[in-house]
Each structure stands twice: as C-alpha cells, then as structure tokens.
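Pasting the structures in now, so scroll down.
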Structure 1
Amino acid sequence: MVSWTTDGGVWHERGFYTFEKAQEFARALYAEHGTEMGFCLSASRMMTVNTHSLLHAETAGAVELAPHLLGTADTFA
C-alpha cells in the first residue's frame, strides 16, 4: 500500500497486488510532487517500509522495513 499527501492535510491510500506496480506508482508520485512543501509519501507491506528503500530497491525482497516508532522492531525478527 502506498499512502501520500500533497498538501500535508488530506491523505490518500492505494493498494497494489505487486511490488513493481507499487514502486512504479510511488516513483511517479515522487517525480511529480517530491519538491512540494506539503508532500509526504509512506508505504507498507504488512508493516511500514522504508520509503527510500521502496523507491530504489531492485526487488520486493530488498525493500527494508522502516524503523519501528516504539523502538521494538527487533520483536518482529
């Protein structure tokens, strides 16, 4: 799933069946809105993933998880 906002207020979400389609969509959003002040992009695959990793990974297996906000990421190892 890719979640994004272009204005910092209203969030949108879109689900995908494949990594390639999610990455393609996220890259297009970033290319169009990446320099805008209110733009923010987030992605998840059962858990939140590292957005930089999503945009640049060669395969779905190479996408890293985002650091857990509560510092308990090791719990899910």
Structure 2
Amino acid sequence: MTLRDYYTTLTKMIEEDPSTLDCEIIYAKDDEGNSYYSVNWHPSVMYTDQVGYEMDARSETDIEEEGESVDDYIKVICIN
C-alpha cells in the first residue's frame, strides 16, 4: 500500500463519518487479527533495502552515520 492509497482511504472515511477523527488508531499484530495494539508514534520516513513482510528499516541519520547514502535505499513510511 502506498501513502497515497492510505491517504485516499482516510479521506473517504472522514468525509463519510467525521467522528472518525476522534477515534483511537490501532494496528493488528498479524494478518489474522490475533491481537491489536495502539499506534503510539507519529508516522516517520524510514529507509529499507527491501519491501516485504519482515524488513529492516533504518532512519536517514543511522544510514548517513554509517557512511552510506539514502539514495541506495527504498523510502517507506513507518506508522509505529
């Protein structure tokens, strides 16, 4: 899913029911919905070398401190 898709879905939800703006944001532990947890942090930009189920994502600062360039990574949005 892209940030654009996410934004479009949120926008439609809010237009259809503005009260959703006051709802707590949660996330599922896994695809089966075995557990749910609160989202505790604001979204942030991270970088990874692959997109998939379990990926290693790092901040721009961490990458640059290791002498690498973020241009060599895929930019992703972390929601928690």
Structure 3
Amino acid sequence: MGKGSNIVHNYFKKEFEGSLILVKVNPYTFLGSEITKHKNGELEFREMEFDADIFEDLKVDGFVEASPLEFNLYISGLAQ
C-alpha cells in the first residue's frame, strides 16, 4: 500500500493534569502528530515519528480512541 492520502489514521486522546493530549497515527508509516492543549488554553503541535509499538504504548499510558473530528477542530483552531 502506498503512502497516499487514502490512509485512515488512528486518533487517541488523554486528559492529564488539566491538559488534553491528542495523537494522530498513520498505522502504516507510524508517522503522526501530537497536539497538547495546556490548562491555560495554549496549543502545542508536534510532528512525531513512532515505532511499531505505539498502539500498545498509548494503551498502557491511558490513551483512549478519539474522533478525527476532535483532532481536526483543534488543528484548524475551531476548538478552544
């Protein structure tokens, strides 16, 4: 399978000490993004490169599946 735009990404989230962490993972390349919404409302965005254990790591760290819509609302600046 190619690296085209037809990939369905996996999304996860976790609330941690008043902050919200959202993660997007490409399940084929293990590339993705992470958004942190801090308590003060500041958003931090990072491009990430994960390894094949990312899904197990997220589960162990308490992340749950999230909606692509929620992730994309934060990326676009429409969510606060």
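Only the coordinates and a few stated rules stand behind these numbers; no lab work does. Treat the numbers as computed from the prediction; the structure is a model and nothing was measured. Cβ atoms are built from the backbone, for glycine too; each structure is taken alone.
Structure values in brief
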read-out: Computed 4.2 for distance in nm of label points 7 Å out along Cα→Cβ at positions 6 and 38 - originating structure among 1, 2, 3; value: 3
read-out: Among 1, 2, 3, structure where Cα extents along the principal axes in Å as derived comes to 35, 27, 19; value: 1
